[in-house]
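Each value in this text was obtained by applying a stated rule to the coordinates, not by laboratory testing. Predicted, not measured: the structure shown is a model, and the values here were computed from it. Cβ atoms are built from the backbone, for glycine too; each structure is taken alone.
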Structure I
Amino acid sequence: MDAQATVGVVVPTWNRAAVALRCLRALSAATHVRRFVVVVDNGSGAAERDALIAGAAEYAGVDVVALDENRGFAGAVNVGLAEAFARGAAAALIVNDDAEVTPDLITLLLGAASSAPAAGILAPRVLDLGSGREVSRGERLSLPLLCLPRTWLRVRGGTATPYPVSGVLGVAFLVTHACYASIGPLAETFFAYYEEVDYCLRARAAGFEIVVVPAAVVRHAGFRGFAGGFSPLAAYLKARNLPLLVRRHGDAADWTLFLPTYAALLLASGALYAARRGGTAVVAALARGVADGLRARSGPPPAALVRPTAA
């Protein structure tokens with residue numbers, strides 16, 4: 001890939017215009033000139049949507065696509081990916097709205113892509129926005145171990161040169177046009193959470209490498225696991241999507257190893273939230289997610305869980 005290729009940046013957002021505009025401010029300082037940004041508003045309320053559109057108008061090369069309904073993270077990203085590649089981008093950079101990229105991130109990822117023709121997905125190191133600590137420099141994906149804390153599965157070491165991994169976090173990652181043309185968009189059956197794991201597994205199955213470029217850095221506002229304190233919506237989706245992943249990619253041996261760790265994770269999480277004020281709603285959402293995941297129910301979550309304040 002040409003290191004000077006055009007890149008379309010996709011930023012999905014939902015009911016947090018101020019957060020997305022901070023992301024756009026960071027992107028506006030990017031040193032890579034041949035870029036454009038597609039912000040996909042995922043059915044936000046009128047006030048948030050209008051604030052986003054007004055704020056985005058201050059930045060050159062930024063377009064806002066406003067969806068009528070919340071299609072989930074995967075659905076919003078897919079709208080942006082289709083737009084980016086339809087406009088001739090050689091690669092698309094997906095960036096969470098609560099992430100801030102460094103000015104040289106696109107340049108560094110494209111430079112690595114130009115020297116790694118088999119790379120279909122390239123990603124930076126992820127740092128915590130508040131503390132500066134390293135959250136991820138790639139992951140060791142294994143279906144039976146997905147219920148372990150993802151920090152346990154991250155790649156360790158201090159190498160400065162790009163290297164292949166089996167998976168990356170969905171905070172920010174570059175997808176080449178060749179990879180997208182081969183494996184298609186993200187799976188909207190997940191709605192949100194673990195769709196990037198599925199995408200990495202699909203890319204590797206199609207023969208593409210996943211490469212981390214440690215010199216490239218993105219700062220993210222937070223990373224929360226099952227015990228990190230989240231909404232019923234997140235609890236439902238995380239509990240549901242884990243078995244959906246194994247169903248899509250695993251075999252009988254994977255299920256044998258996955259189910260005990262899945263049960264242990266859910267029991268520990270349920271006990272933790274049951275002891276918290278207001279935690280019964282999260283426990284109920286976990287139980288519903290388990291039931292739907294084991295029954296292979298995918299797609300949008302129950303409507304009662306999708307509220308503007310959910311995260």
Structure II
Amino acid sequence: MAFRWGILGLGSIAHSFANGLKNASGAELYAVGSRSSEKAEAFGNEFGAARRYGSYEALAEDPDVDAIYIATPHPSHYADTLLVLSAGKAALTEKSFTVNANQARKLVEKSRKKNVFLMEAMWTRFMPVMIHLRALIAEGAIGKLRLVEVDFGFRADFNAESRLFAPELGGGALLDVGVYAISFASMLLGTPVAVTGLAELGQTGVDEQSAYLFKYPHGELAVLSSAVRTQTAQKAAVFGTEGSITIDSPWWRPASMTVRRNGSEPKVIAPELIGNGYNYEATEVQQCVEAGKIESDILPHSESIAIMETMDKLRAQWGLVYPGEQL
């Protein structure tokens with residue numbers, strides 16, 4: 001029997017995930033939920049979903065849905081994921097996981113209390129290049145890690161009401177694309193012991209560009225930046241005692257990387273990339289749920305909480321608090 005997916009919130013990222021499911025083995029987009037019945041019908045027609053709901057509650061209560069992908073704006077992640085978990089449904093929640101760490105901790109508590117699967121949808125982490133990267137680091141291909149450099153910036157037209165700039169929608173570079181860079185560093189180096197950052201807060205009060213420096217227990221450093229008003233190279237690089245690895249742009253949807261080991265010729269690694277990339281995180285969820293797990297070994301609950309704690313520290317330094325933020 002197919003693994004039956006539901007999608008809650010039907011914006012642009014939901015379209016990407018729905019397209020990704022076409023290349024996730026054993027997956028079916030079974031049900032969709034929106035605050036608008038018309039939007040649910042249109043999305044359902046586009047992707048062939050059997051059931052279309054005009055409320056999130058109705059989707060969460062569907063007894064035939066195996067897991068629900070939460071694709072609503074950042075400030076809605078907490079309440080929408082809580083709804084799904086309370087209904088006993090596995091949840092895959094878009095990044096950033098929540099707006100702050102306390103919300104993340106509460107969702108993890110609910111997941112464990114209900115014994116139901118929960119994961120942050122950091123799709124990049126599950127793609128073939130990243131799997132190869134983790135294997136190379138683990139086997140010491142470039143020696144001991146010393147430095148990670150990552151940037152993710154793009155230039156969007158200013159619109160005070162858009163999700164990128166509106167404080168009430170969790171706008172700013174940090175939650176939108178900075179989380180990619182921070183998650184990448186976390187994947188390789190763990191949780192930093194020192195966090196410092198600077199941000200340019202725009203006219204709506206959110207970070208339009210930001211840069212941050214992390215230090216880790218054994219002296220490793222991460223140099224990271226993000227932006228919604230500045231186009232950057234969108235590259236990632238890791239440096240070790242015996243070489244380096246560079247992931248080509250756009251690193252967050254990686255197709256290839258180059259390994260440079262001291263004294264050796266560079267080696268390009270470009271594993272087969274199937275689909276649009278969202279299929280890989282969907283497959284991880286399916287495998288975990290079918291195995292009876294409530295969290296992924298690749299992106300466990302504790303790490304998503306730690307990433308949110310790091311982002312909380314940065315926002316505190318910048319004085320960036322979102323309206324009505326649930327603490």
helix-only ellipticity at 222 nm (-39500 (n - 2.57) for each DSSP H run of 4 or more, over all residues; to 500) derived as -9500 - corresponding label from I, II | II
Kirkwood radius over Cα pairs in Å - structure with the largest value, from I, II | II
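Determine which structure produced the value 22.9 for mean count of other Cβ atoms within 10 Å over residues 38-45, calculated from the coordinates; the candidates are I, II.
Source structure for this number: I.
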Please state which of the structures I, II yields 0.40 when FRET efficiency 1/(1 + (r/R0)^6) of positions 70 and 270 (r between Cβ atoms, R0 = 30 Å, to 0.05) is computed from it.
-> II
